[in-house]
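Trainee: Below you'll find the structures, each written out as structure tokens.
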Structure P
């Protein structure tokens, strides 16, 4: 309780002082704080590397920051951004957002960091970086939260960018994200249309791995709708492509098992033997 009180008092004092500062004074303050946290960050990283070496055979937490390192990383990201050091801020906020969303599930903080990274890219004129982080914000935060309208708005924005620069590979990936949103909302026809659009692009550019992924996406959606016979050729085509590419096919087996259980072994085997994999 006492520690929480001290933390609250410290934050209130800091906020009151900061509010009294002129803009140039604020910038100097954030610059000095950023340098302070960067020094701590480098020292903490050095200590962690040494700790990894000392405990080489016990690396279960090697990819997870301890609380101290996480707090220091937060300080770096925040003060670099507010100091206007946008290139450094972008790097720290992007990494911290990825870590917060994928490793510890701190979606509130991930959203904040992605938004700061996006602001940094706007200042730097880095449109590709802006699209990347807008995409990550949509998928890694809004989609997981179920904030589908916000995710869809972001995806449409990113999609237009890739259409404008004629980047078909990234466009196909964004279309998959849009399809997943429609699927989550129960709009299966719209989802299927986007998956098919992504598949067509991947066929045009010869992305074999992407083709297999799209075929599996379509098959999965058809299974969800109970259209097992229609789903089967898509999954089998994906299976055939991945085998030719020497890529593991384990993630397809659940779909094949679902189809087999639904149709029965005899009908399933007959359909498999007559399947056209072209």
Structure Q
């Protein structure tokens, strides 16, 4: 049983027990006169990492406010929220949170919708060398929440300051169009990050690829390096022939299946 279901079962048991208590003979003088408990929160929606303080008002059978303090505060599911003894609800997970209190044996609760934390900053990996016109490369962006922790699975919009110099698609792949500078921007909600790139005309006449190994076991990483002639700075675009192997933008080659593969620069073979 999930933690959410466990909390709902616990809450149902609590409500049943309080109803049974209400069916007992009339309380003796001095006993609690609480009939209903109203719980409210200052917001209906909040984000993970925030804290919400709930307000509790107890009333008697006539609707008059009873000056009696809560004996217990609660919040759940247990993996999404926690309550302290002052009614502060700490929100630690997204979803529907039930927060409440017990006064004079009577429970009351409210519901808070908890959303994932918003993105505060976006970091984009910068290119160490100019991008040759006609070539492409994948940019990577790290989205961070206000605490500084990264948050994955966040939709990102990419734009280029000058599509005549470089374009960028929805996945963050930039393509050099013509020589010049451009700024690439990644946006998510109100947060954004930028990186500057430089596109140059290709002067390369030939490319040579070297590897720190030409044979490897599946799962091993083989590092590839590309050298051009003339030796002007450039950003290579890597690819690999055949399925069962990958090569990352930095030239890290990994084969998940045995076989012989060729790189996408000068068709060097790997086994």
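Trainee: If you work out Cα Rg over 2.2 N^0.38 Å, for residues 101-260 alone for P, Q, which one comes out largest?
Mentor: Q
Trainee: Okay, next question. For which of the structures P, Q does the calculation of Cα extents along the principal axes in Å return 75, 49, 36?
Mentor: P
Trainee: As an exercise: mean count of other Cβ atoms within 10 Å over residues 181-188, calculated from one structure in P, Q, equals 15.9. Which structure is it?
Mentor: Working: P: 15.9; Q: 18.5.
Among P, Q, the structure yielding 15.9 for mean count of other Cβ atoms within 10 Å over residues 181-188 is P.
Trainee: Which structure, out of P, Q, was relative contact order in percent (Cα under 8 Å, 6 or more apart) derived from, given a value of 12? Kindly include the intermediate steps, with their values, before the conclusion.
Mentor: On the way: P: 9; Q: 12.
Comparing all candidates, it corresponds to Q.
Trainee: Suppose helix-only ellipticity at 222 nm (-39500 (n - 2.57) for each DSSP H run of 4 or more, over all residues; to 500) works out to -27000; of P, Q, which structure was it derived from?
Mentor: Of the options listed, only P reproduces it.
Trainee: Can you spot which of P, Q the value 18.4 was calculated from, given it is mean count of other Cβ atoms within 10 Å over residues 77-84?
Mentor: Source structure: Q.
Every read-out reported here was derived from the displayed coordinates using simple, explicitly stated rules and does not represent laboratory data. Nothing here was measured: the structure is a model prediction, and the numbers come from that model. Cβ atoms are built from the backbone, for glycine too; each structure is taken alone.
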